[in-house]
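These are the structures in question, set out in turn.
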Structure I
Amino acid sequence: MAVALPIAAPIPRRRVLTMACAAHALHDGYTDLIYVLLPVWQAEFGLGYAALGLLRALYTGAMASLQIPASTAARRFGAVSVLALGTVVAAGAYVVIGITGAGFVLLAAALLAGGAGSATQHPLASALVSRAYDEGGSTRTALGTYNFAGDLGKMAVPATLAALMAVLSWRHALGLLGLAGIALAAAIAVLLPARLGNAAHVAAQGAAHQEQAAPRSAGFMLLLLIGVIDSATRMGFLAFLPFVLQQKGAGFETIGLALSLVFAGGAAGKFACGVLSARIGVLATVLLTEGGTAAGIIALHFLPLTASLLVLPLIGLALNGTSSALYGSVPELVTSAQRERAFGIFYTGTIGSGALAPVVYGLVGDATGARTAITVVAVVCLATIPLAVALNPFLVRRR
């Protein structure tokens with residue numbers, strides 16, 4: 001005999017998307033503002049490059065390794081509560097650094113805690129958005145918008161810190177950004193229903209009978225493998241781009257402009273490809289973006305410097321656009337009850353491959369040179385195309 005489940009109250013879709021986008025922008029901004037602070041910490045603490053690399057690795061390592069535990073906690077305590085708590089921890093880490101006069105050891109401990117707090121954002125906010133937009137076929141567009149917000153944060157938060165540092169000490173500027181994060185955590189807790197994402201609410205949405213173990217379907221594993229290669233391509237390309245441009249005669253200012261052009265194109269690509277994949281499908285989108293990425297990278301070998309700069313926004317659009325199509329496919333390949341865990345696994349894989357790619361491709365570069373290494377990056381990214389062809393029947397079947 002079937003057991004009747006309580007009817008879940010309607011989810012405030014736009015409010016969920018707005019708060020998820022704000023969380024994504026803040027946490028991605030928190031992750032990248034470390035780049036602004038590395039020279040400051042080097043001067044203040046007398047650190048070498050290895051120690052600076054360790055500080056960066058502490059934050060990203062904690063964030064990558066705790067995505068799955070964060071999704072498990074959300075099933076018990078609710079995604080909203082865990083997301084708000086994680087935001088408080090990430091923001092509080094910067095407040096501690098800003099107001100305590102932290103030395104190297106406390107700085108390292110705070111960054112480790114901050115990364116742990118930021119681990120809650122990707123899997124939980126993605127799952128909240130995907131559930132809120134389940135109906136009406138707009139999940140892909142919503143996740144593309146959410147994905148785009150992260151790139152805005154990567155540009156806005158470090159730029160805000162740099163502007164504040166023009167009038168304040170770096171500690172006071174960092175403390176203010178930490179307080180802003182605590183305010184956002186309070187808004188998440190107040191404006192979103194606390195029940196969202198916990199086991200009872202998912203059951204009320206009709207998912208009580210669904211499997212809650214780690215997703216292991218062939219379709220999801222194919223999607224994860226595409227994501228791993230795509231993330232490695234992005235980080236491998238960015239690692240070698242400055243050296244390729246330098247060989248064309250670019251100076252430091254030109255290289256900085258080039259990276260800005262790639263990032264601007266990437267931000268537009270994340271939004272546009274979320275919409276595009278909803279219209280033409282994942283297979284066609286991956287063919288366009290990964291094929292365009294490979295073609296653009298190869299073109300850099302033959303183009304002069306000025307023409308290379310003109311092509312970089314298009315490369316950035318293709319390079320980052322694939323990710324929106326992939327993230328938007330996660331809800332189609334797992335049950336509703338699996339989404340936090342599925343997103344946790346997916347982000348762990350993509351963040352981890354992005355961290356390892358510069359090391360692996362760096363070995364290729366040491367052996368063959370920057371131009372050959374970036375060509376290898378282009379060739380490897382084409383491996384996503386047959387994988388996308390294999391994935392397509394799983395997506396069609398679910399629809």
Structure II
Amino acid sequence: MNIHEYQAKDLYRQYGIATGEGYPALTVAEAVEAAKKLPGPVWVVKAQIHAGGRGKGKFKEADAGSAGGVRLAKSVAEVETFAKQMLGKTLVTLQTGDAGKQVNRLYIEQGSAIARELYLSMLVDRSTSRVAFIASTEGGMNIEEVAHETPEKIITFSVDPASGYSAFHGRKLALALGLEGDLASQMVKMGGNLYRMFVEKDMSLLEINPLVVTKDDKLVCLDGKINFDSNALFRQKEVVALRDLTEEDPAEIEASKHDLAYVKLDGTIGCLVNGAGLAMSTMDIIKLYGLEPANFLDVGGSASKEKVREAFKIILNDPNVNGILVNIFGGIMRCDIIAEGVVAAARELGVKVPLVVRLEGTNVELGKEIMAASGLKIVSADDLEDAAKKITAEVKKAA
């Protein structure tokens with residue numbers, strides 16, 4: 001789950017992490033009032049969408065001005081102008097894709113006198129099962145470009161959860177960022193607060209780009225991109241309250257209501273699979289046989305007939321879907337239950353696109369009998385390769 005920059009900065013303040021002063025705004029009037037609360041003489045008007053690269057982004061609408069989604073205003077009147085140009089408009093960045101995202105919220109922030117821009121992020125390093133810090137002196141830039149062109153300017157290290165964060169880690173960060181004296185001391189304290197926030201709030205990613213040194217030698221988090229571990233949201237009620245459904249795909253929202261892991265993709269073959277690894281393999285083999293998956297959909301290890309029906313509904317609501325591949329390995333989940341769910345969904349929803357089902361595991365023969373006796377046009381497959389060949393052939397034939 002993602003949150004907006006202004007929400008991330010509210011979290012910073014709760015943990016004593018230095019950040020810029022500012023206020024969110026949902027309307028032009030609120031943007032003006034926010035600017036009046038701040039001393040000026042410079043304000044920053046920031047579009048709030050769940051995507052990076054806002055400053056270099058472009059709006060689709062002709063009346064949105066030529067600047068990107070982060071603009072410097074030198075008067076309250078200019079804040080008002082920018083707010084009018086940005087609210088309700090569609091911002092396209094490298095991370096949004098061509099469709100872009102509509103700007104429904106702004107963040108009006110006090111301008112900062114910046115001396116240096118740095119980069120700092122934290123993430124869960126699954127190879128070591130630790131929280132890792134990533135630091136670079138090249139703040140304000142696309143970190144992927146830095147990694148490609150000057151990888152030596154990126155320093156990475158992890159924190160042993162048994163011992164936790166210590167001043168040593170903070171000094172290591174200060175060294176990596178070229179901070180000395182009081183700035184190094186600020187980094188030691190800030191690093192500890194960031195680590196505590198990251199762990200206590202069950203974050204999976206925290207990116208601060210830029211982390212700035214101001215002209216009066218203060219270390220300030222000027223941005224905040226945060227992702228939370230969805231599996232831990234059951235114990236993070238305050239975090240869940242920050243969720244902005246307007247930033248999420250409607251199909252993904254519907255899937256979450258039924259405990260389905262769903263991500264929409266750009267292809268034409270809908271996938272219904274149990275298990276994330278099996279789902280990835282299914283998508284890979286579809287690509288191998290020349291077509292593209294329309295989604296990632298994991299129904300989990302103990303799906304009911306009702307859950308399978310809801311999964312079918314979500315897949316069929318995508319107009320790009322020209323075929324469906326069901327790939328189930330029955331362990332805890334019995335193949336006959338899946339077969340009953342597939343048959344019920346196909347009947348109820350009137351599935352008109354090619355449907356190929358591969359079942360393996362507990363009660364597999366019974367599952368195949370249920371599908372064969374249904375009288376529906378369900379193609380049974382012996383294994384994953386056979387399933388991929390059949391669904392791609394059916395879709396190509398129907399095209």
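State the single structure among I, II that was used to calculate log10 I(q)/I(0) by the Debye sum over Cα atoms at q = 0.06 Å⁻¹, giving -0.23. The structure behind it is I. Using relative contact order in percent (Cα under 8 Å, 6 or more apart), single out the structure from I, II with the greatest value. Between I, II, the highest calculated value is found for I.
Mean count of other Cβ atoms within 10 Å over residues 38-45 was computed and gave 17.9; which structure, I, II, did it come from? Computed on structure II.
Please state which of the structures I, II yields -28000 when helix-only ellipticity at 222 nm (-39500 (n - 2.57) for each DSSP H run of 4 or more, over all residues; to 500) is computed from it. Source structure for this number: I. Could you tell me which structure in I, II was used to calculate FRET efficiency 1/(1 + (r/R0)^6) of positions 142 and 174 (r between Cβ atoms, R0 = 30 Å, to 0.05) as 0.80? Considering all the candidates, the number was obtained from II.
Quick note: the coordinates plus some simple rules give every number you see, no bench work behind them. Bear in mind the structure is a predicted one, so any value in this text is a computation, not a measurement. Cβ atoms are built from the backbone, for glycine too; each structure is taken alone.
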